[in-house]
Structure 1
Amino acid sequence: MSHAKNKVEWCLNKAKKELQEGKIHRGLVKIDINLEKARDHLTKAEHNLKVTLYLQRGGYTDWCSSSLFYVIYHSFLAILAKFGYETQNQECTFALIASLIEDKKITISQEDLEKVSTLNIMETQ
């Protein structure tokens, strides 16, 4: 089993355990496909893109990488909702996206995913 698939399994088990303990999960949960939630995430991604462009025009380019990260991240959350998953954890989000890439369910390259998932926002500001 690949590292991504092992991580997805870990994330699913983490959330299941936390929910059984009555906690808010910080992992990955399989849900019904939720296109409305996917659209909501895309709306948030679009909002963050507008913020990025506003910041750029205003000369605050040091903040653009942070807002662009969230454009991409909310786009990934939309993909997860489309495939019937919910997560509250960036690491779990990236693991599931990597798994979907491996399974050829989405056409994002692994290289592009790694550029986003390894981005250190603090280094760019």
Structure 2
Amino acid sequence: MAKVIINTDQAPAAIGTYSQAVKIGTTVYLSGQIPLVPSTMQFISENFREQAVQVFKNLQAVCEAAGGELQDMVKVNIFLTDLGQFTVVNEVMAEFFSSPYPARAAIEVKGLPKGAQIEIDGVMELPSTN
């Protein structure tokens, strides 16, 4: 199967040597998203909740560009600089996903690109190859 590179201006442009997502068959591998506003490439704010919302919006845009939707994600990896924000992540995630939820990991890390407080990547499984 050929790999298809997914790119959309509705999510932040890649700031390194990676693609926003790569699709192989019906599986889409999404690169990590941080809380950059696509039009400005600046953080939405320093507020953690607003950063989390922006990250999910960015992921949603990449999912849509790949022909799916956020609910098609089967695995998400959440990287936080403060695991104390885990409750907020759960609240925000519940605003973007409905049951059944994807598999998930939440990991505290020392630092993230550009000083972000949260980064999320994951895997999406499309219902078909459309």
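No lab work stands behind these numbers, since they all come straight from the coordinates. Just so it is clear, the structure is predicted and the values come from calculations on it, not from any experiment. Cβ atoms are built from the backbone, for glycine too; each structure is taken alone.
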- Query: Comparing FRET efficiency 1/(1 + (r/R0)^6) of positions 3 and 115 (r between Cβ atoms, R0 = 30 Å, to 0.05) across structures 1, 2, which is largest?
  - Reply: 1
- Message: Computing Cα Rg over 2.2 N^0.38 Å for each of 1, 2, which one ends up highest?
- Response: 1
- Query: Given structures 1, 2, which gives the highest value for distance in nm of label points 7 Å out along Cα→Cβ at positions 19 and 59?
  - Reply: 1
- Query: Of the structures labelled 1, 2, which one yields 15.9 when mean count of other Cβ atoms within 10 Å over residues 27-34 is computed from its coordinates?
  - Reply: 1
- Query: A value of -22000 was derived for helix-only ellipticity at 222 nm (-39500 (n - 2.57) for each DSSP H run of 4 or more, over all residues; to 500); which structure in 1, 2 was it taken from?
  - Reply: 1
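With distance in nm of label points 7 Å out along Cα→Cβ at positions 11 and 83 computed per structure, which member of 1, 2 shows the largest figure?
2
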